[in-house]
Structures are given as C-alpha cells and as structure tokens.
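Please go over the structures that come below.
Every number in this text was worked out from the coordinates using simple rules, so none of it is lab data. For clarity, every value in this text was computed on a predicted model and none was experimentally measured. Cβ atoms are built from the backbone, for glycine too; each structure is taken alone.
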Structure 1
Amino acid sequence: MPRATNAPASRQRRKRRLEQAKGFRGGRSKLFRTATESVNKALGYAYRDRRQKKRDMRGLWIVRINVGARMSGLSYNQFMRGLKAADIELNRKMLADLAVEDPKAFAELVETAKKAIA
C-alpha cells in the first residue's frame, strides 16, 4: 500500500510560506528552507518593531515639547512639573502637536506652568 503524503496540505503550506517571502532577494524568495528562515526572522523583527515604534514616537514627542518649552525659557522637566501643578492633563502627543502646529497656544501653556511652579 502506498504511503499517504498529505500532498495538498503540505503543498499549500509551502506555497503560503513562499508567498510570504515574495519580494525577498535571491534564494530567500525561491527556496523553501531559506524562505522559511527569512520569513520567521522578518516576522520577529515586525513584532519587535511594532513595540519599538511606540518608544521612538514618545522620544520624538519629548524632544518637540522640550524645544517648545526652552524657546519660552523653561526646561522639559520644569514644564511638565508646572503642568502637573496646574492640574493640566494633556498627553505628550497632544503637547508635541501643539508645540509644532500652534506655538502661541503652547507658549500660553508654558506661562501657565511657570505661574504654577512659582
């Protein structure tokens, strides 16, 4: 009796993996074993970097807030301390957006923070 090879399912599995490797260079998109290794590595990087992106964005927001605050004569940590003292709850994303898009409104926030510190 011939052995069962599970041919349709295993062929589909290999085909799916090679489709995921589409766009990779050389054997990484043509050879099943190399494609599997490359796709696994790529999926790992994608998972890691979805989290890394959040950290990078927070760092960018802090830099933008710091620049805006220093232009009005306050450092980042003093500005954040002043906002907390003044009971202003704006997240860093919104503060960074204000600093870039509407410097006048941001300067008013800085003045409010200065008053709250003093």
Structure 2
Amino acid sequence: MTRLLIVEDEQHQRELYAMELQDEGYEVDQAANGKEAVEMVKSNKYDMVIMDIRMPEMDGIEALGKILSRDKKIPIIIYTAYSNYKSNFMTWTADAYVTKSSNLEELKDKIKEILVSRAV
C-alpha cells in the first residue's frame, strides 16, 4: 500500500486530508509541523510527503531541505494557501506546488500523476 505523510499544522485540515486520501486507498500518517515531519521521515518509509509551508517550530521550506538531504528520491508536494511561495527557489526542489482548495481533486490528481511517473 502506498504510504503518504501529510504535514499540516491545522488539525482539522490535516484530518480531512488524511480521511480523503485514505478513501483513495492510501495509508496516511500525519505530522503537525516540519520538525515532526523530519523525525517521522527518519524513522519511517514514505512514498510521498504532502507539506504545508507556514507552520510553527519548523516551516515547510526548512523541512523540505532537511527531508531531501536525507532522501533525495522521496516525492514532495507543497500544498499551501500561499501561491507567492512558488517563486522561492527552495520550493522548486519539490515535485509539485499545489495551491490549497476546498476541492481536493487537484491534489489527488497530482499525487497519482507523480506516483505513476515514479513507478515507470
């Protein structure tokens, strides 16, 4: 089963994403901030990380760098309400940048697209 890590500081949103993605057939773990995500990636194997940018303790950009320095092959989707971060060169190392929406179809499609392209 494909294992995803959702990194989002807003608990209700994080749980909603987890439920939606579990309904799609994914195994989903959750982290409340970048620091927690980095620790979880150290001790678990994930097929993909979906990460917000603005979070307490460690933001998504710093966590992105730490995760990729540990495992350059892990696909990461930046999933944020702030489209202005797209111009930050550090976000370019992510596999995708998706702006948050109440409709999760774009995120689900991007997850499938990246997983399929990585499986080839």
Structure 3
Amino acid sequence: MSLVSSDWLENNINNVKLIDCSWHMPNVKRNGYEEYIKEHIPGSIFFDLDKYSDTNTDLPHMLPSLINWEKIISNLGITNNDRIIIYDNSDVLSSCRCWYNFIYFGHNPNLVSVLNGGLKNGR
C-alpha cells in the first residue's frame, strides 16, 4: 500500500481527490459522517463504507458489483485518471478498506494512497 505524508499532501493538495472514509464499530457510538460534517480536510469527499457496499447481503462491507461500483465512483466525481488520497479518523483504519476497493476494481495502484496518520496528520 502506498502511504503519503501530510507534507506530501500539503504540496500536492490541488492535484488530488481526497476521500474521508471514516467508519466506526457500532459499539463505540460514533458516526463517521457526522464527524466528517464537523471536521474534515477541506475539499474531501465522504465515502460511506456502509452505503457503498453490497446491500443485498446481511454480511457487512461486501464489495458491490462492478456496475454499482462504477455508478458510486462516477456519482462521487471520481475518474480512473484521478490521483486519490484516502484518510480516516477511525480506530479500525477504514481508509485501508476503501483503498482496497479502488485497487480491487482496477484503479491504477500508483494513483491511490492512504494518508499516513489519517485526519489528525492531515489538518
């Protein structure tokens, strides 16, 4: 997995699409989207790990079909040529799951990275 530092992000912020993929275990009583609304790196897009998974199964966070993935990413304004930096504000490192989704569905691995340290290092 490719990691980028907060310094790298600061120097390249205008050339990337930022994704906040914060997700929390239900027992911790935190909501990633509500936290995103309160605080996120400016210009970032929220990636809802629950909503953007296969909703036709009771299993959590199963990959959507390729057709659904393409719709999700298109609706988020992301193309296959975009340089993507993913971060989270989560104890379970949900940004890595989002990274995996992009790699699984064929996004160029050289164009997808995770922000080392998450939101706390990207402020």
Entry that produces -8500 once helix-only ellipticity at 222 nm (-39500 (n - 2.57) for each DSSP H run of 4 or more, over all residues; to 500) is calculated, selected from 1, 2, 3: 3
Origin of the derived value 13, 48, 33, 5, 0 (P(r) over Cα pairs in 10 Å bins from 0, in percent; candidates 1, 2, 3): 3
Structure from which 11.5 was derived, mean count of other Cβ atoms within 10 Å over residues 58-65, options 1, 2, 3: 3
FRET efficiency 1/(1 + (r/R0)^6) of positions 10 and 98 (r between Cβ atoms, R0 = 25 Å, to 0.05) from the coordinates reads 0.95; which among 1, 2, 3: 2
